[in-house]
Structures are given as structure tokens and as C-alpha cells.
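S.K.: Right after this note come the structures.
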Structure 1
Amino acid sequence: MARDEVDMTPVESRDELVAWLAAGAKPKARFRIGTEHEKFPFTVGRHEPVPYAGPRGIRALLEGMQMLLGWEPIMDLDNIIGLHDVTGGGAISLEPGGQFELTGAPVETVHQTSTELQAHLAQVREVARPLGVGFLGLGMSPKWTRAEAPVMPKRRYRIMTNYMPKVGRYGLDMMYRTCTVQTNLDFSSEADMVKKLRVGLALQPIATAIFANSPFTEGKPNGFLSFRSEIWRDTDNQRAGMLPFVFEPGMGFERWVDYALDVPMYFVKRGDDYIDVAGQSFRDLLAGRLPGMQGERATLSDWSNHLTTIFPEVRLKRYIEMRGADSGPWRRLPAFPALWAGLLYDDEALEAAWDLVKDWTAEERQQLRDEVPRRGFNAMIRGARALDIARACVDLARRGLARRDRNDANGCDETRYLEPIEEYLERGITPAEELLEKFDGPWHGSVEPVFTEYAY
């Protein structure tokens, strides 16, 4: 999330919240792909986290990027915390521990996503190299402790930092020590949204296995292939998870609004002030009876900001956000939007994907979700290995992308972006298992080589 929304239009009723979500529907010709990815900055010499302040800190990095790009700064009081392209392009933002995030522009093809990504990484390297800063694409910081993670000066994160330990074991690890790649996709109608949401939720653990890339914590194997995914199982279960209600009859925008109304809030923003309302109800704000803010009415900004603080495996806003993957090396990043665009933007592939998952029960979906972080492709559902389902999904995505038939200047379609994950599927291992092979072999029990071999 690049910045908090500012739309002070008052909201009087639940129906207006439903209408706001429904307004996200668009004709298929206007479907876009948006990709967000996070990466860990580290000091090139000692492989340590990068602080916010100082001549070689993250603030200096953002200021350098502002000079290079000419983008508008996003400020939190006197601190620069991000940049955005006012021409409708992307944005750069900071996660709580300094993870550097590119929120990509909504584009028509995976080719454009790939081009945007390569341009961004080249720009970041140009600014970071003189500062002695490198970037790592992994699902979890492999080396430093929670105490060593830097803290960014964003007030919304201060509120979350205070609240997280009250609602789960791993909330602070999620905030300060994980990185993800996400993709945002459109829907054409309420029915289309529901089908995509169901397919996305059911298959999100499969995507987690395909991109599993967080086997190290504090310099040692942590016993998981995607510890980032395990962290989400005990971060804040009121706002995370597999959402069984999405698969029940009657699912639609109204049902999502009712769910979101019951997810506790973190903050309300008024002017430049962040008001800590952690744990309190949006329903009370909507009714003008929020304790300490009696008579204050909800705005569209409040609603939009609240939706960014809900963290299920798939998130509905005015588009659908796929949230299951660990971050990884740059070659694998376009594979994530390619996988989901291939599955969800081609009608035949979407129908086939739904056929694959439609008979799974809530319990089976949850068991798969619970097993994947540790077992990866060896997790089971209905007697099938996650590996076999992953191969089937990538095959469906490949055919969906081929039918999309979006070619680049060289006449290549989008299927080539699946190749980096197909290499792992052929070997039958996750990226995390490759890292563990290296740790046990040529790396001689050290995570230090990851900072050179897997840096951007």
C-alpha cells in the first residue's frame, strides 16, 4: 500500500460500502494486471539491515530515487516514506522493517510488468550502489533478529506494532521480517468476482508452495519451506485466513462488506493525525458511536484504508489481490502475475481451475493451507500431492496465456514468464529446497552467500 487514501466523502450506510466495492467491476477489455513486490535492503559489506536515518540509510535511498525519477514524495510528518508517480504509474513505499516495495502501475500485459520491474531494479541499483546498499528477494530475512530490524517512521505502523502482540505470536515478524510478491486482478461482475475469489483462495496454498522461499531464520534452517506463510497462521486470525464464507451460497459484495465490518480497525486518519482505534469496530464508526470519537462519521477514506488492514490469503478491494507468495529473485517475480492472469483472465482456464477445486471442503482447504508451509509440494489434498496440482495449474495457466495471445515486440507471448517456476516443477522441488541444498552443500552451513547469489 503506497499511501493512505484521502477521500473525505461521508459514508452513511452499509449499502454505500457495497456500492463502492461493486464499482470496481469493469469490462474485460479494461482488465489490468498490477504487481507489487517487496525486497530487503542490506549493507553490502556486512549483510546487515539498513536503518532509516543517516547518510547511507533508507531516507537517503528514497531521496535519491526522488531525484532520479521526479516522483512526488509521500510524507509522514517530516519523514519521506514513499514516492508516487502522479501520471498514474507506480509507487514506492516502505514496509515496517524498511522492506522496499514497488507498487506497479496497472498494465495490460505481463510483458509490461516485466519491463517495469527491470526498470525499477535498475533505478534502485543506480541509487543504492553508491550508498553500499544491496537488495535481497526472499520471503523472510535470513539473518537478522526481530530486535535488529530497523523501524520506519510511519505512524500507522506504530499503532500496528503495539496491537500485534495482543492478537498473535508472529505479527511483529510479519511486519518486520517478511517480503512478498502480490498481483492485483480485475473482475467484470459480482459473479465473476465470486468465482475468481473462490479459485484464488482454494489455490493460494498451491501458489505458496510454488514460490516457497523462506527456509532460514537468524542464520539457520527454521524447519519450514515458507516460514512467511507459517507466520500468517498466527499473526491475527481475525483478519487473516482462508475465509470459508466465500464458498457458501449467497457470497457477494454484501457478504464481504459484512465480514470487513467485523474485522477490528487499527486507526482512523483525520488530517495529518492517526487516531489509534485498534481493536474497535468499523460498525461503530459507521454509526457515529465509536468510543472517543462520538459523532464522528465514517468516510470513504476510512473504508478504503480499513480494507488495506485486512490480510486474508486473497483480498477483495475494487480488484482482487493474490497474497500467497514469498518474494524471490527478479526472474521469478513476473511468474506470479503470469500464473494468475493465465488462470483467471482466460474463461476456459478459469472454468477448468474451478473444476479442479469446487468439490474441496473447507476442512480440506484449511488442511492444505496448514501443511504447505512445512511440506511444500508434499502437502496432500484428496489423495493428490500439491506438486501434481501445481503442475496442473501451471499447465492451465500456460494454455490460458497462450489463448490470451499478447505478444511482445519480438512476437513472444506471455507463457515464457512461467518458465522460471516450471524449472522447479520439473525437478519436483520448491525454491526453498534449492536454498537448503546449497546451505547443506556448497555454502557449508552459512546463509551469507545468499546475499550475493540471490541479490538483485
Structure 2
Amino acid sequence: MTLAEFLHTLVLLAAVAGAVWAWRRWHPRSFWLLVGFPLTAITVRATWRKVALGCGLTKKRHRWWFTLVPNAVASTGLVKVRRRFQRVAVDTKPFMRMPLPTRYGWRVTVHLLEGQIPADYAEVAERLAHSWGVHAVRVSSGKPGRVTLAATLRDPLVRVDQVPPSTELLKVTVGRLETGGPWVIDFRTVPHWMNAGATQSGKSNLANALIVGLAPQPVALVGFDLKGGVEFTPYAPRLSALATTRPESLTLLEDLVAVMIDRMGLCRTAGARNIWQLPAALRPVPVVALIDELAELYLMADKSEKEQIAKISTALLRVAQLGRAFGIHLFCSGQRIGSDLGPGVTALRAQCSGRICHRVNDPETATMALGDLDPAALVSARAIPAETPGVAIVAAQDGQWYRARSCLVTERAAEQAAHSYAHLTPSWAEITAHARSGDLPEIELNEPINL
């Protein structure tokens, strides 16, 4: 090969390498589907036996071997077989289907061996991630005898761009899940939420996102700001009511209970099971109560506050137990949510099927928020680094838990939304008018009801 041919080859290789780099840089999805995933799928299938053996997912089976060749070698060691049956133990790996590409990696379905359960794979998920050199492996099971391993090549929550807002009532898109899908808080499906998080963990940012998402909707927003009003006062133009002290909170909760009882009578008179079965003209406006610093409602400085705290706990629990059918929803946030605050908090937790856990300072709060879910969710919650605000573990409405991250919503953006949609704020006096008077509007029982 002459020098000119050598240089020409080098230039050609450099051009090819540059083209591949540019393809991967500017069109990563097509590069992944056409180049990256096929190579990954071949590697995963080729290394599955070794990976399964190293992670303890294989099982030894006894099989009968027959050969006419003396001094034969079996697959698990030197076993001499002299023209007779010999029972030999062999390692059997779980059957793996062909991997399928996803937005951030790939997923594959594995058939469980006898005696195996999905928890066996969940325990070694971190080992599988290191064996395949990926960011994380999530384990799920949608069918008996099968597990799905979803691998992500990189953390999709490093950067979360703004997502399109939801146009459905009581539904707010606040960020993205680790799967790449939108993170949606739907109060119609999950009526009450508990949000735990330390300072600078993204808890307040999530409240800002809810303000921005709910402000243009025909709903009444009620605020409980036990920081003296410093959090929710800037959003007062869009709030129908705001309580900044414990006595004010008790009064507002009693109003909510009265509104709930009034709506019970309205539905009973109309023959409806909930407000959504009422005619549109009679349907009351939904109410979303945003509670910041939940622990402040339960902390007791002396015994003189015991009766007041008991009333607050009872009223809040009644709203949580019965409010869903009557359009009253809770979003409870706090830095410290533990069982030491009293049985009222534990009872409230049982009614909040929506769980969000940001980075917390103590394991008790994480256990309170996620303790009745998959234990792996607790591990992930405690591993959230401080330099990633907005990242949280979310118990979704599909029964699974996911890592998620909320989009950045500044206080200025939330304040601007509160002022822009201030004209949509329902009057709290009008909402509570019938509840205080005990009068119910007349209803034609033969009027059709929209189901």
C-alpha cells in the first residue's frame, strides 16, 4: 500500500467516524434503533446465561444422560459415563424472549423457572444493571410466570423540559416519569395525595406546578399555609380561601366538612351517588385543598392545644374519607410526616392513595409515604441526591411506582398564573352559603342525570 492509499484510507475512516458521531449526536433515536439496539440485543442474549448464573437466577436440574462413548464429559464437570444411564445436574437459565427497544433503553420478558417469583429478580436488579452496563433495571410482572426487565441506558430525569399542559378537568401534567411519559396528577382518579420532601427537594416547586395547572380550570383552590402565609399569599387572587394559622385552619376545615355534608344532601335529593352524576347546571364546583407543612396541624406545644388538634385531625380525616364523591380533594405536603405526630396522621395516610416522596431527611418520613409499597421504592427514595431537586418517587394510578421529576415552575410563574386567572376564582362565601344556612336548592327529580 502506497502512502497516498494509506492517507486516503485514513481520511475515509475519519469521515465515516465523523458521520457516525454526527448521526448519533443529532439523530440519537434513529441511531439507537438501527445500530445501538441491534448490537445491545445480541449482547444481552449472548451473555444471558453468564449473567443469570452470576445473579443466582439459574437452577440446577437433574437429567438422565446416555452415551456410547466411554469417559464422556458432562456439561457440569468431569463425569465418567460408561454405556449406561447417569443422572447429571446441569444449570438451567430462565428463558428470555427477544429484547424490544424503548425510548431510553430496552425491555425484555423472561419466563420464570419453577419456584421463582418476581421478587427474586427485584432483589438482583442492581446486579443486572451493572452486568449489562446500564443506568438502572426495573422489574415488573404483568402476567403470572413472566417478568419484564426494563433497562434504561441513561437517567432520563437529568433534564426535564416543559411538558404540554393537560386540558382535562382536575388533571395536571407536572413533569415526566422515568419511562419518558408525562407525570400527571389526576384528582378524578386519585382524589387525595401526600407529598413529602425536605427543604429544597422540589416540594414547593410541585405546588407551584399545581397552581399553574389548576388556575385556568373551573375549580376552587383552598390554601392551608402554616408558614404564616409566606408560601401561598402571593397566589391569593386565585385562592377562594386561605388559612395561615391553626385556628384559621380549623375554621376552614369545618367549612369544608359543612360543604361536604351539604353536597351529600344535594346528591341524595337528586338520586346521585356523586356530584359527577348531577346535571351540569346543579353540579357544584370541585374544591382542591393545598396543605403546606402538614405537621404544623398536629404539633402540640402544651395540653391546651390538644382539643384543637383533635378537632383538626377529625375534620381533615372526614374530608379525606368522604370528600372524593363530593368533589373535595386534598394535596397534603410536609417536610416531616411521621407516626409520632399521632394516630390522626397515620389514618390520613391510609386515605391518601397518591404518594409522592422527594428527598427527605429521615427514613421515617420515607417509610410513612412509601412503606406500604414495594420495598425497592424506599431504597430509591433514600438514594435521591441533593443536587437533583424535583426528583421524587411516585405511586402512580396504575399501581406501580416510578421515579419522576417535576418541571421547573418558578414562584413568579405561579404568581402570574394566579393573577391572570383571578377572575375564575369562585367566591368562598357563595360555596359555603348553602352549607351554613342548611338550605338545599329545589331539584326536579324527573330531570335527566348525566352519568
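Any read-out appearing in this document is the output of simple, stated calculations on the displayed coordinates, not a laboratory observation. This one's a predicted model, so the numbers in the text were calculated from it and none came from an experiment. Cβ atoms are built from the backbone, for glycine too; each structure is taken alone.
S.K.: From 1, 2, which structure was Cα extents along the principal axes in Å = 98, 67, 55 calculated on?
M.R.: Only one of 1, 2 returns 98, 67, 55 for Cα extents along the principal axes in Å, namely 2.
S.K.: Given 50, 35, 25 as the derived value for Cα extents along the principal axes in Å, for residues 253-364 alone, which of the supplied structures 1, 2 does it correspond to? Don't skip to the end; give the middle numbers.
M.R.: Numbers: 1: 50, 35, 25; 2: 47, 34, 18.
Value 50, 35, 25 for Cα extents along the principal axes in Å, for residues 253-364 alone corresponds to 1 out of 1, 2.
S.K.: Which structure, out of 1, 2, was distance in nm of label points 7 Å out along Cα→Cβ at positions 53 and 429 calculated from, if the result is 4.5?
M.R.: The read-out was computed on structure 1.
S.K.: 16 is what came out when relative contact order in percent (Cα under 8 Å, 6 or more apart) was calculated for one structure; which of 1, 2 is it?
M.R.: Values: 1: 21; 2: 16.
Comparing all candidates, it corresponds to 2.
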